[in-house]
Structures are given as C-alpha cells and as structure tokens.
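What follows is calculated from the coordinates using simple rules that are stated; it is not laboratory data. Treat the numbers as computed from the prediction; the structure is a model and nothing was measured. Cβ atoms are built from the backbone, for glycine too; each structure is taken alone.
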Structure 1
Amino acid sequence: MSSEPKKRVLIIEDDPEIRSSFTMIVDSSQKFTVVNGYSNCEDAIKHLHSDKPDIVLMDVELAGGMNGIKGTKIIKEKSPSSDIIMVTVYEDSEMVYEALKSGASGYITKSANYMELLSALDEITKGGAPMSSKIARMVIDNFHLNPNTPLTKRETEILQLISEGKTYTQISEELFISKETSKTHIKNIYSKLQVRSKSEAIAKANQDKLI
C-alpha cells in the first residue's frame, strides 16, 4: 500500500447529482480524495487557499455567475500548480480551444464513466492531457485544416454543420445564435469562397481542406 498522500480534488459543478456522483467515484479511489465541491466558481475561488486542490474538475457551463472558462483562468492565476480538467456536455470546438487557452489541461464529457474519470485524474497527475476521444479527434482535425483559410473559426464551424446537412434552424440552435446571424455567416462564407450554393461551398471546402 502506497504511503503517498492522496491527491486533492476540487469539484465545481452546479448539478448536485453529478457533483455527488463524481465525489463518490473520486473518494472510492486510493489515490484521490475530494476536498470540496461547489456549485459555482465564485465560492470555489474564495476557498482556494484552504482547499489547496491538486486537480480541479470544472463544469464549463455553470448556471448564473461566472462560467467555467473564466473560472479556470482565475484559478490558474491564483493556484498555478492546480491542474484543471473541464467537464462538459458540449463538444464544441470553439469552447474546447477557449478552455485550453484559459489554462485547462484536460477535457472530458459529463457522460464519462467511472473508469474514464479515474483514468483522466491518473493521466493528469502523470503530466498527460486527458481528453475524450471525440474531443481529441476534433483538436487533431483542426491541425489538419488549411492554415490559409479565408474563413473565421465560426464560419468554419458553420460550414462543417452545412456539410453535415444541418438546416439554418439546426445551426442556430446548435451554436446558440439567431437564424439571422447564421444566414449572415453563410452569406459571408459564399462570398469568401466565391460560390453560390451549399453544394458548391461544400465542394470548395473539401477541395481546399477548409473543413
């Protein structure tokens, strides 16, 4: 039995059921212990000095108050040695990059099971960057894109959704933007790619490795 002290884990998650289920999983391990759980970043930041977390499991979308991305940035400034794993239902590329830029070291989905959660904690203590396979694939795909694309990140995302056959309404719902905004983006995409239809836009995007 290892005499090494357990790694201190802090959970920031506004859903009490998920918080308690994560707490149960982490506390069942011989390597990790939950030092505290909060429903918002503000309270967690206030008690950071006494909780002294080695690892923070951070919900990205917190109801009201500060979101997990901003919370990550502040926690990393106040406690640089704490590793932060984002936990989310969303697998949205924009959000992944924002979280990683804010200082997160890993990214898993809320559907992560018992073993996936403990293996993510284990990986991060060994200097790894745990990510669900879907998210890792998205990050890699992004590296393969044409670096000279004329499109913005948002336009690239919309073009990707168009290529998946999504309608204006579905695109708006998925990206939390109005139908008008999505139409404006699509108009800009057509203009930049010098095309006149969805099928032409998709053909051009595939040819130039824009998605």
Structure 2
Amino acid sequence: MKLQLPKVYPITDTKISGLSHTEQIRRLIAGGAKFIQLREKRMLAGDWFEDAREAASCCREAGVICIVNDRVDVALAIAADGVHLGQDDLPVDMARRLLGPEKIIGLSTHSIEQLNAALAEAIDYAAIGPIFDTSTKTDTEPTVGLKMLSEAAQMAGNTPLVAIGGITETNLSTVISSGASSAAMISAILADPEKIAARYRKLEQIATPC
C-alpha cells in the first residue's frame, strides 16, 4: 500500500526549538501532526536515547508515526515506525534487512541521478533537496530549485516525494504545487517554541487548500 504522507512533514530540532524531542513531539501532536521525524545531529546516541524513547512512546500513544533520522539502531531500540536515511548512512538494503518489511524507510537525494537510483531501492518515500537555501544544515548540497523538483516529482511517479530545504510559509504552496507530496519543515514550525502547535496547524492549512 502506498504510504500517505501529510502535506507538512515536521522534523524535530533541539537547538532551534530549545526543547527536548519529547516536548516538541507533544506540541506537534497538539497541532495535529500525524507523522514526525526525530532528528538529532549533534548528540551521541546514548545522550539522547531516553528522550528519543519517550518521544516515540508519546507518538505510539497518540497513533502518530515516528521516524528516526539516520540511526537504524536507535529506531530499532525505541520501536520507531521507521528511519530516514541519508546518502552516507547505512545502505537501504541492509536497513530493510534489519528493520523488516513493515517499517518505513525514506531516503534523501540531492539530484535526479540519486533519485533515480533511490527509486530502485526498497524505500517507502524519497526526499529531494535542498529546494532553497537552508540554515538548518551546514553541509548542504547545492540547491535543486523548483524546476528540478517538478522533474523529480514526475520521475517519482507513485513513490511519495518529500521536498526539503529552506521551505517557509511563503513558498510552501509553490513547493506543493510543483509536485511534492509533502514538505519537510523545521525552522518554520519550531523557531517560536510557544507557537509550535499553531504553526503546524497554519502550515497544514496553507499546504492543503480547500
């Protein structure tokens, strides 16, 4: 069955929000999020494991899908719903072998060539970006832009395609209209931690016009 992604795909970040992953999860769930990625780029696995486990538990209790960025081991340990892998992470075939057929695997790509290769793998969705300049990662690839996003969406066909990188309230609707199944967003949701729930609700409304 094809994975149904929300139009807005929230990703946690403790530095931007100033909150634990668990508290971010609670606020995102309050805003109506049903699919959330836990992303921790700065801490060692052992240092954020308890936070990740509690966050995943909150997701299970609320019926929300929880994906772990990069770390297959953490995803397994906290019984998450899947992982989101980068180009330099564990290969998809090995991740699939470890996680089993039911878990969700997403894969980041940064070019049409990488996307084409990803579509031959046992993934549930692909991501492409950065669409625009972004400040949430320091080792970013060149921006791909909306034209390449449209080309990528056509290539992806029935595989859900997540756009990521520099997506804001201002350009969100254009990203969706360019063919993205979903838009991964961090700063636009988390920058004001007191408004996380409200921001998520507003962005979902923008991305899903009546």
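Consider the structures 1, 2: one of them gives 0.94 for Rg/Rh (Cα atoms, Kirkwood Rh), for residues 58-105 alone as calculated from the coordinates. Say which. The read-out was computed on structure 1.
When you work out distance in nm of label points 7 Å out along Cα→Cβ at positions 130 and 162 for each of the structures 1, 2, which one comes out largest? Write out the running numbers ahead of the final one.
Working: 1: 3.9; 2: 1.7.
Ranking 1, 2 on distance in nm of label points 7 Å out along Cα→Cβ at positions 130 and 162, first place is 1.
With Kirkwood radius over Cα pairs in Å coming out at 16.9, pick the structure among 1, 2 it was computed from. Value 16.9 for Kirkwood radius over Cα pairs in Å corresponds to 2 out of 1, 2.
Here helix-only ellipticity at 222 nm (-39500 (n - 2.57) for each DSSP H run of 4 or more, over all residues; to 500) was derived from just one of the structures 1, 2, and that gives -15500; the source is 1.
Have a look at 1, 2 and say which one yields 13 for relative contact order in percent (Cα under 8 Å, 6 or more apart), as calculated.
Working: 1: 13; 2: 23.
It traces back to 1.
Given a computed value of 24, 15, 13 for semi-axes √(5λ) of the Cα gyration tensor in Å, for residues 66-185 alone, which structure among 1, 2 does it belong to? Checking each candidate, the match is 2. The greatest value of Rg/Rh (Cα atoms, Kirkwood Rh), for residues 154-201 alone among structures 1, 2 is that of 2.
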